[in-house]
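FYI, it's all coordinate maths here, none of it is from the lab. Because the structure is predicted, anything quoted here is derived from the model rather than measured. Cβ atoms are built from the backbone, for glycine too; each structure is taken alone.
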Structure I
Amino acid sequence: MSSAAPTVSRWEAQRSFDELGRPLRDVTFCVVDLETTGGSAAGGSMITEIGAVKVRGGEVLGEFQTLVNPRSEIPPFIAVLTGITNSMVSDAPPIESALPAFLEFAKGCVLVAHNAPFDVGFLKHFAAEHDHPWPRFEVLDTAKLARRVVTRDDAPNCKLSSLAQLFGSTTTPNHRALSDARATVDVLHGLMERLGGQGVHTLEELATFTSRVSQAQRRKRHLAEGLPRLPGVYLFRDERQRVLYVGTSKDLRSRVRSYFTASETRTRMGEMVGLAESVTGIPCATPLEAEVRELRLIAEHKPKYNRRSRFPEKVHFVKLTREAWPRLSLVRRVLDDDADYLGPFSSKKTAEKSLAALHETFPIRQCSDKLAREPSRSPCVLAEMGKCLSPCDGSVDTATYAAVVRQLRDTLLHRPDEVVEAINRRMTLLAGLERFEEAGVHRDRLATFVRAAARTQRLSALTRCPEVVAARREDDGRWSVHVVRHGRLAAAGVIPPGTDAHSYVRELCASAETVRTAPGPVPAATAEETEKILRWLESPGIRLVDVDGEWICPVGGATRHLPLYDAVNQSRLSLVPFDEQRLPATVHRPAR
């Protein structure tokens, strides 16, 4: 069934390949080809022959060939095409015997086929049909790769016969499995030789190669050579040492190199690479530390080619003032003034939506000037419309007004139910009148407020804690530890093997950054950093080592209403008109 083939060396030029990723010279490929009775295994077609060649570093390590009894008649036109007749396969093993033998031959290899979805699809189909576990093969398609490399000037098409002729294959494809596999080996080597001159030296680069990456871009791959193969943050800099782009990776060297080879095809990144003259790598102990460092470096340098997180200072808050007649105000920063705040909001527009939701529910004053304890002014338009308690003309006493403010404060800090119920009633009324666009405006306001309240409550809960120490066992068996102070990452580390865990944590805490509290509910870091920390703290497998303070969120808080926010997002993405959607919460379409 299988036999050893003579060793043939034909690719010595690859001996100098750079040790990045998996060098092609070290990868064992199993090039496979099938002959079948038709074009679809799911449609009842069967395998009649399997042929494969195992190669590494340009040398043939072995070959595999077997006919397969399809247990059905081979169609005449297939017999003419392949030369495989019913009599030839009558004594051949069935697929349930031939397939395990092939899988054992291909074990540990990268599968290669010309038009791989066809061959691999048949193999996976019959593996599943006969309960053979399918190995997690990496698959390389020479037809797909050729379409990226070979031009019309080289060959009229990317058929195996055309490519075999182009690359001077010693075997002519003839629709027999082993012959076609041998020809595919020559095509694979030809493609590799052609791409080797363009800097494609690893399996990862070969699998993702695209001609969209320019030669000038490839020539800069030497900028990655000094970087470690460790997790961390990388910074691209121009000739004046200005930071162009900041990113993170689990493997700094491989990730940065990908910008100069085949894996990075974004137009903006190509432009950035063209300007880059150096790359700085900052190793980090844990992925969370890398993510946090990335945010801080982006905020510090504001790189042109980073689209997100460049301006964390451009935020807004909704403030409940502390004065004789409190009001809601839109502000840019939090003061240490004992006022209550909702936010931060990434844009003024979203802050205004939340402000409108609160004003819709609580009829406190909306004028911006200060009022004396006993004002004597004329009422405004909002008072005449019944949307303001009108303290300016003495229509409400301080006790009644204060009671409304207490309800508003409780809504901001603990329970958003007043706003949810009030706006739901309004949406129900508008939907009953078929004023769906207006209902949609209120829906968006409610969703924005709920998300903002949930975010504020979650951030504030962690911010109030002077210190939280947590650990998690990572995939490599080591324990990562993070020290968080007032919502800011103060230290990160991984406990070395054989080290006393308690001693390591004590030393990590002792060397951690000193963090001072920020005013109000704002964390000592940016909101985005604290949210990343929260996601890590809430991930599976986390163990709290120590908590200084109380890390709690209100039971009846806004988080339980977040499905409403998700529903709004879905409705925005949908192309269905608003009046044909099912409104969230208590709103329903009227009967027609």
Structure II
Amino acid sequence: MKRLHAWCSALAWALAAGQFAGCAAPPLKPPEASTTPAPAAALPAAPEAASGFREGLRSVRADRQMVAAAHPLAAEAGREMLRAGGGAVDAAVAMQLVLGLVEPQASGLGGGAFLMVWDGQRVHAIDGREAAPASADERLFLGDDGKPLAFRAAQIGGRSVGVPGAMRALELAHRRFGKLPWAQLFEPAIRVAEQGFEISPRLHVQIAAAAKGLAEDREAAAYFLTPEGAAKPVGSVLRNPAYAATLRAIAYEGARALHEGPIAADIIVKVRAHANAGRLDIADLRDYRAKEREPLCTDYRRWRVCGMPPPSSGGIAVAQMLGVLEPRELEALAPERGQPRPQAVHLLAEAGRLAFADRALYVADPDFVTVDVAGLVSRPYLAQRAALIGERSMGKAAAGSPRGEKLAFAPDRSPLRTATSQIVAVDANGHAVSMTTSIESQFGSHLMVRGFLLNNELTDFSFAPTEPASDGVTRPVANRAQPGKRPRSSMAPTLVFERGTGRLVAALGSPGGSQIIGYVAKTLVGVLDWQLDAQEALNLPNFGSRNGPTELEKGRIDPALAAVLRERGHEVAELEMTSGVQAIVRGKGGTGWVGAADPRRDGVALGD
């Protein structure tokens, strides 16, 4: 026990000194004050509280294999699996199990995930998104007065809990592509859960921000809070024997242990006993299945970019942004001295507006709604959309009409938020995984069962099942709640290949709610068009638009850039943009791998 505590402390100091496995990770620098007020129309808060920016991060290089995750202990678990002869999927499973322990606010057994897997021959897209209970209906988030609930009233408690899908998705991926025994993948997480780990400064910030909601659940309060109801201090050792016991059950029985039997029964009791009770039933858990879907792959210049199809909007939106930007000479707009150029921000913001306009109208669970994916990413359609971008901001973009599609739905005006985590891995055979995983908002529903938190993923549905459409007629919203339906997501795990050779170029993705789309698009442009080192691309200030104001990362953008944007008609908002990109990129000359972790979170890249 003492050895592990000492190892964790030594790890923290090594990270701060940049001496751990070639990964420089100085302490977090507190966020700077904003010099520009946000616009009157308040934007949704970032899914997780900002905890600073780690200055001076450098890329990590490896000859054969590499992992990157949002916490050093998770990355270590992934590398442990690779060193044991495992593949990328084995590493991803091990990392997720540790992340559910050390980054509980973002992902875990009680949430869902999307995986993009490269097996050396084909790309596979695995959908482990949470689902609505069979007894849910489109009035799920309407109050007694028929009006949509406030987000907080919907989030906390059982009403928001969807059927977890992460473990079913990981089990499916392992069954098809894993190399090591399933139970072996659980060993690192069980070890850390039993021996304990120290609360990091970032986790402390997250607990403090959510303390009021956590206090409402006895198990969560005892684990995260002091007897006085405050966040346990930095350096406190958290031990989670309940989580270890849950992991042992799943290691022995498979994901069935979570979806049937005593664990499932405890989930149902917790969801239904809350004052804000949910509708989850034991049959919902038992009958849930992860799905393999057709990956969304599109051409961008000399690359092939593959992302997640619906029910995620991430793959479509990123493909649309790249397609709209392709005619532009982005190479000439590379950043100067770590700052983006005004024209680059203008173009990516306008491309984001167009993508989010379509996202709000057309994208939902394809098992319930026909989504014209091919039409939305077709070259003729994106050329039409690109022609809408002028020298001044368009302000608010309208949805397009791919293939002359008739209006069937009204746009979704729901809140834009989700808490997530990101994992990437490339093994010695060149096989790869990019996995984005989530429990929705910070600490999910704030309900804890057997050592893990339950999601509040159902709040990703539109709270209003109908809205006025552009023609004035009230129509259904595509992303409304329905029995068994999977809510729309923004998660965008991405794999990139050379078009000519088919060789893997990069695996990346990010947490960050609806801002994920912009984070991934910016990183792709940085790596592919601007030829930035992976870490340089992640260090760039964040910027973009979700079809509202042009968003600039608070405290990290030159005020002169904001002034130029305003002159060009942009409404500018400075806000926390807490991305958490993890990226692995093929090295220069096609040899080895270069890994990078977002300086806004605790992640690291490790390799051999």
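Calculated for structures I, II, relative contact order in percent (Cα under 8 Å, 6 or more apart) is largest in II. In this comparison of I, II, the computed figure 54 for percent of Cα pairs over 39 Å apart is attributed to I. If helix-only ellipticity at 222 nm (-39500 (n - 2.57) for each DSSP H run of 4 or more, over all residues; to 500) comes out at -9500 when worked out from the coordinates, which of I, II was used? The value was obtained from structure II. When distance in nm of label points 7 Å out along Cα→Cβ at positions 237 and 501 is computed for each of I, II, the one that comes out at 4.0 is I. Once FRET efficiency 1/(1 + (r/R0)^6) of positions 77 and 349 (r between Cβ atoms, R0 = 41 Å, to 0.05) is evaluated on every structure in I, II, the highest one turns out to be II. For the set I, II, ranking by FRET efficiency 1/(1 + (r/R0)^6) of positions 381 and 453 (r between Cβ atoms, R0 = 25 Å, to 0.05) places I highest.
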